[in-house]
Structures are given as structure tokens and as C-alpha cells.
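Chemist: Below are structures written as C-alpha cells.
Quick note: the coordinates plus some simple rules give every number you see, no bench work behind them. Quick caveat: nothing in here was measured; it's all calculated off a predicted structure. Cβ atoms are built from the backbone, for glycine too; each structure is taken alone.
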Structure I
Amino acid sequence: MSRYAPVPFPQVKLEGQFWRERLDTVLDRTVPSQHRKLAEYGILDSLKLPDPPPPLRFPRHPNGFTVQVFWDSDVGKWIEAASYALAHRRDADIEAKIEAAIDDLEKAQAPDGYLNCWYLGREPDKRWTNLRDNHEMYNAGHLLEGAIAYFQVTGRRRFLDVMERYLDHIYATFGTGPGQRPGYDGHEEIELALMKLYYLTGMRKHLDFAAYLVNERGRQPHYFDWERERREAGEAKQRYVFANYEYSQSHKPVREQDKVVGHAVRAMYLYTAMADLAAELDDADLQRACEVLWKDVMDTKMYVTAGLGPSAHNEGFTHDFDLPNQTAYAETCASVALIFWAQRMLHLGLDGQYADILELAMFNGALSGLSRDGEHYFYANPLESDGTPTRWDWHTCPCCTMNVSRLVASVGQYFLSTAEDGVAFHLYGGIASQVEIAGTTVGLREVSNYPWSGEIAIHVDPQEPAAFAVKLRIPGWCEGASVTVNGTPIGLDIIENGYVTIDRRWAAGDVIGLDLPMPPERLYAHPGVIMDAGRVALKRGPLVYCLEEADNPGGRVQRLKLPRNAPLQPEMRTDLFDGVVTLRADATAIEETSFTQLYRTKPPKEAPATLTAIPYFLWANRGRGSMVVWVPEATA
């Protein structure tokens, strides 16, 4: 099969209502408000290296750590998100704000290329002394991604030049050559950024250094031990707060890892780079490691919403089937990073199982992190609530804010992939693009009201008639799909790896009709997930649903039980969130008021009720109230 590659985000125009609404919100409200917060919290001022430096906004923890060491990364992610936004709508004010940040970064850069504003401004004698905890390379990676995105949209390479000078410094400092340190960062990120730079420039040194970082990780003697022993006496008191190096996936070489452990975001970033390298270097062992780790996540560690990481303690994984609902951490960043990994795995062989998870994470685990107004966020995404959690307008560590905005602003890059002889549609939702296939320019326009409806039309308009393949993903959740070309049905006897292929000579005006039925369905958890025993989750198409108190008045939604055989009725509600499909069903409700003591021998009274469910990503947009994804089931 020909090798497929994603169509770059600037070449994909979002036209469908669902993503256009989210994009407009990010353009109009999220990106500007994030810049205001970066200024309000002193993050932008930190780029100016004020002398003397002001008191810390966020004091050091008992172990000596402060989140301010990450501030460069927040600026990098904001520039990246803002750059993606510019691809949809040029904005002179946003461009000026990006240029101002680049001015400060360029002035801050040391003569030898080093660029980390925490160390340059506060601890210049301690740079490169604590990669385990303070993550200079992680910061560099996010700055690099911002520089790449800005160059792709504007063609301006000043920021990219700054970052390439920094990379030359890093390449000279780290490695296995004479006088170099065999180091890598405690928080993976620069690896995937370097792969982006390699794809942009074709320069082998970027690929080679990404491979070095991945290959060196977890080797013995352990770099973090070597580094700790060489710190100054005072710095040596900064203790490592975790029992072992599983937290940073550096407990063993990556090709030997077969269980997903530690910090969820770090893991996903690492696996993203591993998949990139496996594809680029045709590394079968690295691909095999990715596949083993992927299976471990899918079989034992992922929430039904594609959330990852149940524990706030390590912001990550614990043990198989540990998926509590009310205390779920499920960091927004982790679902965003899962999307990155899924996209890379998808392009190793165009297997639809990866697109299924990409879509699940996008519509549920990631999108829930951004409010409808575009200015409030979730860091953690629980699957059950007593009404206490509320969205916040900023965070001491605001990584999730820019992660979800850069995802929405760049979402177009996940819809399509092309090869010399074909195009593949992975997602649906209303897009337009022009691509080069089979020696001609092909206009593509996908028209739909997805995810609310599975009725899809794809217009294929080559400048000259040409023979090539059009691959359509048939989601794993869909049964009974049908396809037509110019009104003539196409047989679906062969769906290979989740895709149906239409190989023909295409001409201007050709139209593919795709129908993906999406009746509501119930999902049941593996018995090992004891938290969900006797409960059921509701799903329609790519969307996971939840019960929220605003739609089910009368008390906490946990009082409701859904009979196993009760029909689930989809209903388009134009009065909610500018139009959503809800699910309704006959249910029973426990009468809590009948209990006057904590325990008693008689069961509570139950009464008939009507249950209404909304898409999970929309919860907590109407004030406080209880919520549940896994609904108690009545079997009678």
C-alpha cells in the first residue's frame, strides 16, 4: 500500500457547523483571553528577563520545585495555538502579540544559543543540571512547535531561526560523543517536535537527535542518577518525589517496555515520537513496542471517554482496570496527546482502529476540557460528579488551556491523508481542501452535520479526469453503513482495516454518498473495572453521553436507574447549545427523601421517571450540578 501522510492544517478549511463553532470560539475568545492571562500572571514579562527578577508567583514546593520553570512552554503553546488560528483568519493584533513575544525571546537568547528564561533570569549557573525535574528540553520542544506553526502559516522564520540556534547548542551539549552528556528530558516533548522539524526541513540532524533521545531513554547507568550526583550540594536536596523512574517512562529502554506506566502526558508524547521514528526509520522493533503499549492502554487503562490516567498523585497510570469515575484525573492534555499518538499509529499502516480512538478522544476526552464560552477549562475530566467541580479560568500550571485550543485550531489536519495514488478520509464533519493526487489537483468537499448525523456527501472534483483511490473510514462503532457513487450503490463486502476503498477514474462533479447509521447504544465495562459493575454507559456515534442535573431535575442524577430494555430515543434539541442530539429513556428514580437515617433494613422507594442524556463534552456549562457517565442499570 502507498504511504499516506496527513494533509497539513492550512490546506483544510472547516465548514461544518460543529467544528466551525468551536473554531470561531477559539479564534474570537480563547486565544485572546489566554494572552491576557499570560500577561496577568507575569508569564510574558518573564521573557524580558527582568533584573532583579520579581518574587515567585508560585513559591517552591517543599522539594524545591516551582511550576514557573515551565513558563516558556506555555508561551510556546500559545504561539502555536494562535498560529493555527491565523491559518483560518489573519489577525493583525494576534500577529503583533506573537511578534512581541518573539522579540523578547530573541533578545533573551544567550550568545551560545541557550534559551530558557527561568535559568537565564534566575539561575544561570544551574542550566542543564536537572533535566529530571526542570525540563529545559520540554520547554524547548513547545517553543519549537510554536515556531514551526508560525512559519507554516506566515512564512516568517525569525522564530524558527532562534530555535534552530538553540537546537545547535543542545546538539553540541548532549549525545554520546566526546565531551557530551548522554542526557534526555524527564518530560518527553522535544522528541515529537524534532520530528515535525525534520518533516519541515528534511534535515537529517533533527531526525538523528530525536532517535538518540528515544534510544538513550532508560539505559544504564541511568542519566538522572549521574546528573543528581553532580549537582551542587544545595541542589542535591531537591528530592525525587516518585519511587522510581516509571514516572518518566525511563525505567527501562523503550523497546523493552510492555506496560504503560507513569505520567500519562509524558507517556503519550514519548509514544508519539516512537511511532514517528518507527515509520521514518522503518524500525520494526520500535513499531512492535508501540503496538504492545497501545494494546495495554486499550485493554486495561482507557476510560470510555478516551480519558487517561486515574490518579492525581502521578497525573497518570496506576494498575490495570483502575478506572474510578468521581476521582478520575483523566487530564485534558493526556487525551490531546493520545490523539497525537493515534494519528501516528494510523499512518503506520492506515488501520482504522487508531482513527476510532483518535475520534473518540477528540470528541470526548479532549473537547470536554474547553467550555462553550471558550474561556474556562477542565484540567481533570471526571466521569461522575456531585456538583463540586467547576471549570476554572486559569491554572497554576496552565498546560491544558493551550493544549485544547491548539487542538481545536489545528483539527483540520486530522481529517484527510493523501498518497500519490489516493486520498483517505478519517474523520467527518464538513471540510474542504485541494490536494495533489495522481498528477492533478483535486478539490474535495465533505458535507455533513456530523456528529449529529451520519449522512455524508463527498464531492470529488479533479481538474483533469484521473484514476485514484478514495478510502472512507467506516467507524468501528457503525453497523449497516452504505456507500454510493453518483447515486449508484457500492458493495461493502470488503472493508479492509476499517476502510472501504473506491478505486476508479474520477471526473469533476462526482459525488460519494456515505451513510453511517448511529443508533444509540449501551456500553458495558470489563468486570475488572469494579467501579462500573451494574452500570451502563450511553453512546451514539462518536459521542459518549452523560446525565446532568440541569436536564434531570429533582435531585442528584445518581438516583436514576436505566432499565436494561428501555428504548433510547435520540432527539434533536435546537434549544440546547445551538443544537444537539440528546438521548431520552424511561427510567426509575430512587426517592432519597424517604430515607431519614444513614442505614435501614427497608430498600428505598422508587418511582417512574424520564432520563435525559447529553454529550459528555458539554457537561458543566450551566452551573453546578451532579453528573454521571456510568448510569446504574435496572435489570428488571
Structure II
Amino acid sequence: MCGIVGISAHRDVVQSLISGLKSLEYRGYDSAGIAVLTGSGIERLRAKGKVQALEDLHAASGIDGHVGIAHTRWATHGVPSEANAHPHVSGPVSVVHNGIIENHAELRAELREAGYAFSSQTDSEVIAHLIAHALRDQPDLLAAVRSVLPRLHGAYSIAVMSSDEPGVLVGARLGSPLVAGLGVGEQYLASDIHALLPMTRRFIYLAEGDVVRATRDEVAVFDLDGRPVEREVRESHFSADAVERGEYRHYMLKEIHEQPQALADTLEGRISGGRVLTQILGVDADALLAQTEAVHIVACGTSYHAGLVARYWIESLAGIPCTAEIASEYRYRNPVVRPGTLFVSISQSGETADTLAALKLAKARGYLAQLAVCNVPESSIVRESSLVLMTRAGPEIGVASTKAFTTQLAALGLFALAFAHAKGLDEARYLDGVRQLEQLPGLVAETLKLDAEIEALAADFADKQHALFLGRGTHWPVAMEGALKLKEISYIHAEAYAAGELKHGPLALVDADMPVIAVAPNDALIDKLLSNLEEVRTRGGELYVFADHDVGSRVDDSRTLVMPACGEIAAPVVSTIPLQLLSYHVAVLRGTDVDQPRNLAKSVTVE
């Protein structure tokens, strides 16, 4: 969600701070601001809206400084406004904050009683006042920040500077990500490495509870108890141009077309001799899979849809019970955990607040082990899990997930086949499933050739306000993902149903103004699906069918696009591609902000 950048250097850092914020625009935000230490003290610029508005303010002001902090805000407490934008200032202190301070109301009342005036509605402003107050009794900024942290209930990553200590930045994290970047003669803090890639590729990923002090020349890290600790310095393999659009109009379109390579990368080194290498799950994977008698998948949003597909695969292939549920629901109920249950969390960023909280709860609930399926190796969910299966999607900038979803499906396909093989899956079916995974990059590349035809279809949706998506089996979650993409970026109200549910209510919505999009693979349920489509057709509904090669000729009186024929593992991935392209082209025609849709954030790091 919100983005943090901090720099201490021997040079003017303002433009680098602004550039860092631009690199984080994909995370979603509604206002932006910077604060720098100048000869006159702390000077601050804040603007509602895009980072460009902040850059325009800087061009007019001409402020400069050698140490500064910057922030993009996604509103939680207080409406989007200049007053609520970060950084917040109290006396000599300036603070930027990601997360939520749950006890802010009582802290606010206490600080008002002590004489502090509030200029915003945010929970974050209490942090600035608390640190300024603590500096009255503490010897330096680091000590003041450390004394305040135990009073903050909730989740936070913060970057703080003080005019009393020029050149010093202090950061801290609990439940929200923060990294330190290492340079020569300058050091950095950020919520995401992408903000710093043009300046450094050497990072320290701070652990839960860490506090960091950065000056121009060094970075020092301390644990929860204030003891100096050594954290591993890691070199990122991402390059600065990995987050550039290149020849594409939008990041989302670029990322849709990157999927063949992303899938190939995710599968690389994990299949050998026509078999899934179970060691990709860990050195004790064989023994673990033999002990596993149930699987419980927890995720949010698009990742939840991937989990639903995996549920079908696991139960069908392995014959073992599997449940999938939304993390924000899981964490507030008391699930019954069967002996031998494997807990699986799925997250693109590895910092999704509800999924991370669910994982922490799961570790105390008697699960056999915790497996993370994630795209970010240094993320909190990866660090908290006993087993890890990385996707290799690379940076995904568009808020609407594309390649992260399909690489999650590929990774979950690897897991489902390895698990099913351990449980005695028929050898021929196992080998066929592995072949399907190996064919995925080529099948997706072939499906992307439908782009021009789908762009032509999109014109039919440009003036629509509603749409229905239908699927059966593994393609019901695919339909859910298609509906989510359309509503996310085009703002068309879209719903997805298991096609067999049409007669139980949704059929009442069908008329000539309600486009109905169906995904029709050639599987065991195809005859049932075709009957459901006939129900739509006889009610005058406008049908759009994405069918594989063996089904296309059986669909009459509809706008049908034919996809490559493929089996039960490959089909959900291949069927996702035209739904992504349809959503993209409809959004372009409607003139919406494709990469940064309103009200949404890329990485949801608050509850």
C-alpha cells in the first residue's frame, strides 16, 4: 500500500526521493509528500493526488537538502487531503508511516492533554508527537524512537528524521515491510526495493521488531531489545529497467505478455525427466507429503482464486481433502485442524496483512507444516513459513494481478502433482500432468495471439455497466478471476457464478444488456456447461465464449474465440489469458487508469 523512501547523502536528495515515490506508484495511493532537512530546519511539501503534483510543487519551491523522507499515502484514517498526507511534523521531528496504529485514539487524547495540537485526522500523526515528546528525556533520536515503539499497538513501518541530528534517519518495522539500502557515501530506507533500484542493488531486509539507524556512511540494525544485530546483506537481481513499461502502453499489458517467460522461469529446474522434483518443497518433502492427510489453503483476492483452483487439483489428483478460504475470515474463526494438515498460504507480495496474520495464527494451531507460495523471497510470509515454493513472476507493477496469478497456478500445479504422486496417483495421469506444465509457456504464447480479436470484442463492453462470468469446476475460480479483473480496472460491475447456479437466481439478471462471458474447456463438465449456455441464449442474453479447440464448433449464436486444446492442469492457466486481455481492452476503451485503478493498492499491508 503506502510507500516510504528515505535517503541520507552528501548530495541533494529531493529528486531521488520523488523518483523513488514514482517507482512505488503501482502500490496505490491518494497523496504524496516529502520532508527534507535544510538550513532553515525541516521543510515539507505535500499534495493530494499523483506524485507529479508533488514534483510540480518542488519545481516551484526549489527546496533542497541532503537528508529527507518521502511517502505515498493510501487513506485509512482521514480522507485524502494535503493535511492528511505524510510526512507529519512535530517540533524537530518528521515521520512517515505505513500501517495502522490501533490505539491512536487514546494516544491522541493523552498527547492533547500534554499540549500537542493535531493538524490531521490520521493515526500516524501521533507517532511524530510521541517521538518529539520522548526527545525531551532521551539522548538521541534512536533512543527516542525505541522508547515510543512499545506504545504503538498495530502494524507499522516508519522512517524518522530530526533537525537536531542532521544526516540521521531512524527506521523501524513491525508487521509492515521496511528495507535498508546500502550505498557509497549515502544510505537508504524504503518500504520496497523498487524505490531504490536506480541507486543500489544491496539491501538489508529488516526482521520483525528491528530498528535501524542510517547515516550517510553506515547502517546499524538493532533488535527488539536494543542489541546490535547483523542482518544479511542481499544483492537484488532485479534491474532498474525491470519496472519500465518499454514498448507497452501500460504495465498491465506488458505483464500479460510476459507470462510465457514468467511461467518458463517458474517451472525451470523443477521438472526433470518428465517428473516434478519434490525437493523443490524442501529436503524432507517426501516424508512430509507422506504424512500429509489434508491441505488448508489461505489467501486473499487473486491469490485466493489460485487457491480455489488448487483445491480442485489436490482433491481430484491426490484424493486428499483440501479447503481454501479467505484469510480475513480464517483469522477470526476457530478452525478445526485435522491431524496431518498442511497449511498453505499464497501471496504475491508476501506482506499481505491478513494472510500474514493467518499464517502466524496457524503456527500455533497444530498444523503439520506451513508452505508459502510467494513471489518475493525476502518477504515476511516466506520468512515465517517452514516450507517455501517461490513463483518467479518478476516485478509486477500493475495493480490488477496477471503474471503473479498464472505463476501461482503453475507453482500450485507442481505441488499438486508432487503431492498426488506421493499419494499414489496413476502413473499415466501423473506424467500427462507434468507434460501439461511443460507445455504451458508455449500454450500461453499461442493464446496471446488472440489479442487483436479480443480487442475487437471489447468494443461491445465499453458502454455496459454489468457483466456475468460463468465457469464450472476449476474454471469457476477462473471466471471469478475474470470478473475481478473487469471490475478492478474498468469499474464495470461483474459477478462470477458456477454455471450450474444460473437457475438458482442469477438467470433473472440475463437480458440483452447483460453480457455473459463463459469459459468452456473440453472437460468432463462441458455438456453441462453447454446446457447452461443454452439457458442464457433462450433468455436473449449476449454470450461470449472462450472455448478450447474441440468445443468451439459446438457453441452456436455466440461470439466464440477458440483457444488451444489442453488438459486439466494447463486449461485454467490458458483460459485466464483471454479474460485478462478482455478486461484490459475494455478498460482502455472506457478511459480508466489501467495500472492504478481508483481506491485500490497493489500490496495490501493493512487489515
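Chemist: So if we calculate Rg/Rh (Cα atoms, Kirkwood Rh) for every structure here (I, II), which label has the highest result?
Modeler: Values: I: 0.97; II: 1.00.
Between I, II, the highest calculated value is found for II.
Chemist: So mean projected area of the Cα convex hull in nm², for residues 470-565 alone, computed for just one structure, reads 9.9; which one of I, II is that?
Modeler: Computing mean projected area of the Cα convex hull in nm², for residues 470-565 alone on every structure in I, II gives 9.9 only for I.
Chemist: Using FRET efficiency 1/(1 + (r/R0)^6) of positions 294 and 454 (r between Cβ atoms, R0 = 30 Å, to 0.05) as the calculated read-out, with 0.15 as its value, let me know the right label among I, II. Please report the intermediate quantities before stating the final value.
Modeler: Working: I: 0.65; II: 0.15.
For FRET efficiency 1/(1 + (r/R0)^6) of positions 294 and 454 (r between Cβ atoms, R0 = 30 Å, to 0.05), the value 0.15 is produced by structure II.
Chemist: Starting from the value 28, 23, 20: which structure in I, II was semi-axes √(5λ) of the Cα gyration tensor in Å, for residues 118-381 alone calculated from? Mind showing how you got there, number by number?
Modeler: Details: I: 28, 23, 20; II: 38, 24, 18.
Clearly, the read-out refers to I.
Chemist: If you work out distance in nm of label points 7 Å out along Cα→Cβ at positions 86 and 446 for I, II, which one comes out largest? Working shown, then result.
Modeler: Numbers: I: 2.8; II: 4.8.
Top value of distance in nm of label points 7 Å out along Cα→Cβ at positions 86 and 446, among I, II, belongs to structure II.
Chemist: Follow-up. Quick check for you: by distance in nm of label points 7 Å out along Cα→Cβ at positions 134 and 262, which of I, II is greatest?
Modeler: Numbers: I: 2.0; II: 3.9.
Greatest value across I, II: structure II.
Chemist: Figure out for me which of the structures I, II the number 1.4 belongs to, where distance in nm of label points 7 Å out along Cα→Cβ at positions 6 and 22 was derived from the coordinates. Write down the numbers at each step before the final one.
Modeler: Numbers: I: 1.4; II: 2.4.
Here the read-out was taken from I.
Chemist: Any idea which of I, II comes out highest on distance in nm of label points 7 Å out along Cα→Cβ at positions 94 and 230?
Modeler: Numbers: I: 4.3; II: 3.5.
Going through I, II one by one, distance in nm of label points 7 Å out along Cα→Cβ at positions 94 and 230 is largest in I.
Chemist: For which of I, II does distance in nm of label points 7 Å out along Cα→Cβ at positions 190 and 582, calculated from the coordinates, equal 3.7?
Modeler: The structure behind it is II.
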